[in-house]
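Following are the structures in question.
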Structure P
Amino acid sequence: MENKHLITFQIAAKTLNFTQTAKMLNYAQSSVTAQMKSLEAELGTPLFERLGKRLILTEAGCKFQLYADKMIRLNEEAKMAVGGDEELSGTLTIGAQESQCTYRLPPILMEFKKTYPNVKVIFKPAHSDEIARKQLLEGLLDIAFIMDTVKPGDALKIESLIQENIKLVVAPDHPLLARPEVCPKDLEQETFLLTETGCSYRTLLEDNLRSAKVYPLNKYEFGSIEAIKQCVIAGLGIAVLPEMAIESDIRSGKMKELAWLNTSTPVFTQIAWHKDKLMTPPLQAFIRLTHETFKAFT
């Protein structure tokens, strides 16, 4: 099974357009068609079918897409493992939450790109720890940053980097700020501005409320921490967010922290990868740089 056929399939599966695939790879369209026919003949099943003018993946094509991605990545890792450091190339696919991408990863990436300028870094959003773990197990991510309590990793290698301070924040004029301590019952009638389901600090809040048999009815869900922050500042509700995302807003007085009685299990930012992952020099360097950088946050 030729690697160039796998790469062509990978792009065609994403674009669902042989003409666009040919342009992206600088091939003639007939070459893309011939490669796909060769791959289908080798596998003994169609990977694409046409419905009118639309090109779609068959069920077999959908299944094969995952394996093609893995084989391409393994081929890149093998080249990096046996090649010289000076000419390392390939792709490092990283899953991370918005807060990590914005507030923690930039210095790591700057240093990494200086050392390995030919390694392409791809970020994939990991809005929940469950999604990140699943993508690591499926080989869709090389490494992921997750924010969670300490749990067994099973097939994953998970290392804690730093304990996160999770804060309950409101607009500066919120009446609950007058209370010396805020317990779950005080929050029953409040409007909550929440991250997506599966986010660790949302789960932490919901578990905290549920243990006190408090079930707020007013909830709004957002896909962006920055959107939540602006809504808090505007006085639209309460949010639970990691300190790293809101410390400057608290310092400037745009929002304030409630004296929340939080009895939940501590949450840590962790770095994770599959235990069977080939530890290429760039991957090892990224993990090492991550540990060094997070020491500066403690």
Structure Q
Amino acid sequence: MIITMKDFFMILFGMMILIIGVLIGVAFLTLLERKVLGYIQIRKGPNKVGFMGILQPFSDAIKLFTKEQIYPKFSNYMSYYFSPVISFLISLMIWMIIPYYFNMISFNLGMLFFFCCISLGVYPVMVAGWSSNSNYTLLGGLRAAAQTISYEVSLGLIMMSSIMFIMDFNLMKFNLYQNFIWFIFFMFPISLCWLSSSLAETNRTPFDFSEGESELVSGFNIEYSSGGFALIFLAEYSMILFMSMFFSLMYLGGYNLSIMFYLKLSFISFLFIWVRGTLPRYRYDKLMYLAWKSYLPISLNFLMFFLGIKIFFF
């Protein structure tokens, strides 16, 4: 297949539209979070800027990007400056694997690319923590790295169970195999493990140890202000949206261009916020215990179980 210049520019144009869509989605996800947390805590969320606070995310963005940038005197300047940018770029790059039917990069190894990207996501957080030259940031970065690496193991094994069914790394196949029944119905326990591991992977409550206010002030991002902080924030929320999309794709009927798909995605994003409003923070040793003593054996057992089913019946 020969790609002409026109095709190339159309792919670039499609990517630009996707990125703009993701950024607008992230903006309104932050608004949804503040509204939902407000109502959980029996108060109003943002409701002044625009109609019912709908323009609040845009005023926040303008405020953050126009504030003065502060650089710690003894920080490692280059790595301090570029780690939020790289974090943001990785979180946007991961969206390229969405299995669009047209005009985009739809390739056969989407699952592997996803895993490579979330593995790379550890480094900017760790480097941001180290380069800020503060004990709090370093500890936050180390915690985030240990946590993410631990949960990647169970995420990979859970993902392998799904791959066993479709015997392909192509994300389009999930849609074909879930035409009659969603995978969540016969992979229910392991899908909940995936959801919980996604919370840990995106550093969300109850696993937000890289940002523990009680002991680390604000974790790995203390020294960041204005644009740097905004980029870290955008990267985190774009990963939440992506993990919601991936859950819908793997367990809730695959990817299809229908309003139902976007409702499922929104519901899983809402779950991320709901969990934040409901659960207190875990203890750090219990987090590690959960990863290595609970999720790892469960995901291994299910992997063997599904492998057995595949061999025996197919």
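Which structure, out of P, Q, was mean count of other Cβ atoms within 10 Å over residues 50-57 calculated from, if the result is 15.2?
On the way: P: 10.0; Q: 15.2.
Source structure for this number: Q.
Now for a different question. For which of P, Q does Cα Rg over 2.2 N^0.38 Å, calculated from the coordinates, equal 1.22?
Source structure for this number: P.
Quick check on the output: 0.40 is FRET efficiency 1/(1 + (r/R0)^6) of positions 10 and 98 (r between Cβ atoms, R0 = 25 Å, to 0.05), derived from one of P, Q. Which one produced it?
Label of the source structure: P.
From P, Q, which structure was helix-only ellipticity at 222 nm (-39500 (n - 2.57) for each DSSP H run of 4 or more, over all residues; to 500) = -22500 calculated on?
Matching structure: Q.
To which of P, Q does the computed value 14.4 (mean count of other Cβ atoms within 10 Å over residues 26-33) belong? Please report the intermediate quantities before stating the final value.
Numbers: P: 14.4; Q: 18.5.
Label of the originating structure: P.
Just so you know, all these numbers are worked out from the coordinates, no wet-lab data involved. Predicted model, so just to flag it, every value in this text is computed and none were measured. Cβ atoms are built from the backbone, for glycine too; each structure is taken alone.
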